[in-house]
Structure 1
Amino acid sequence: MNGNLLQYITQAQADYARCIDDDRLEEWPNLFHGPCLYKITTSSNYRDGLEAGIVFANSRGMLTDRVSALRDANIYERQSYRHILGQPSILSEDGAMVSSETSFMVARIMQDGETSIYATGRYFDVYEIDGAAAKLHQRTVVCDSSRIDTLLALPL
């Protein structure tokens, strides 16, 4: 395994978390390739091979639309997230395509300052390595709990 792959993926993970945590959501779709997949599901659905997700997008356009809806159409209490990420594990590599798994914990901070653990789980990713950078081709967010807050506004 190329030692730089882990470095590229770790940097991509950090960029992803900072983009969301810093409320730079308009930049979030740019972390993905054009033909991409972003899905949030539960561990039981993932384990059972069920394709249904809580959130599903299969293009950067759909990701951009989601951000537009968050900014302009949806009504929800303002909140922010703080991601805590584990070390990525490289699962496989095939040319420029690299599959990885990374555990995460996301805290949600409400406007009044109340902070709670919002979600824990794993990212199952497929990255394309281009030069010295990794860009997401696919992200499947697998939440540990099947109890998902209906206010899943921001991307995980």
Structure 2
Amino acid sequence: MKPLERKAADLRDIFQGLIKHFKMLNSAAANGSHVSLSCQELRVVEFIGENGPKIMRELAEELGVAVNTVTGIVDELEKMKLVSRLKSPEDRRIIRVELTEAGRATYMEATDLTLGFMANMLRSLSQEEQEIFMVLFQKIARAARSGAQALVASPTEG
């Protein structure tokens, strides 16, 4: 195996370990004191919490699923009283989904847990190492976005 391929394999292993820990974090955040959520339900709560009320199409795009799938997710969140649907005053066909007070509390609890987890990871580095890590990780994230977009734009031939 070439050195770059070995490093790529090591990076894959590191990411798989991180993904495992992030799944554990998501599970802890989704099962906090307020409510028990699926990963997709938690993602909807976090997305609306970070970006404000959204229409179903925007939620579907964020999750990478069909609008009818998001409708079911929002139905469940509404049953748990974490979101509510609001008709647009300009166009009654447009329905926005927003967090309720309980939804905002769940969002804040999940955010606090996630940020605490991230801060704990960064504490293992010196201040200088944290700065270097952030610059390098942003570079890697940009390359990952570009690579993923290229894969989506040109599917493999079969």
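Laid out as a table, the results:
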| quantity | calculated |
| --- | --- |
| Parent structure of the calculated result 34, given that percent of Cα pairs over 23 Å apart, for residues 3-90 alone is the read-out and 1, 2 the choices | 1 |
| Entry that produces 26 once relative contact order in percent (Cα under 8 Å, 6 or more apart) is calculated, selected from 1, 2 | 1 |
| helix-only ellipticity at 222 nm (-39500 (n - 2.57) for each DSSP H run of 4 or more, over all residues; to 500) derived as -6500 - corresponding label from 1, 2 | 1 |
| Test item: percent of Cα pairs over 18 Å apart calculated as 58, pick one of 1, 2 | 1 |
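Bear in mind these aren't lab numbers, they're just calculated from the coordinates by the rules spelled out. These figures come from a predicted structure and were not determined experimentally.
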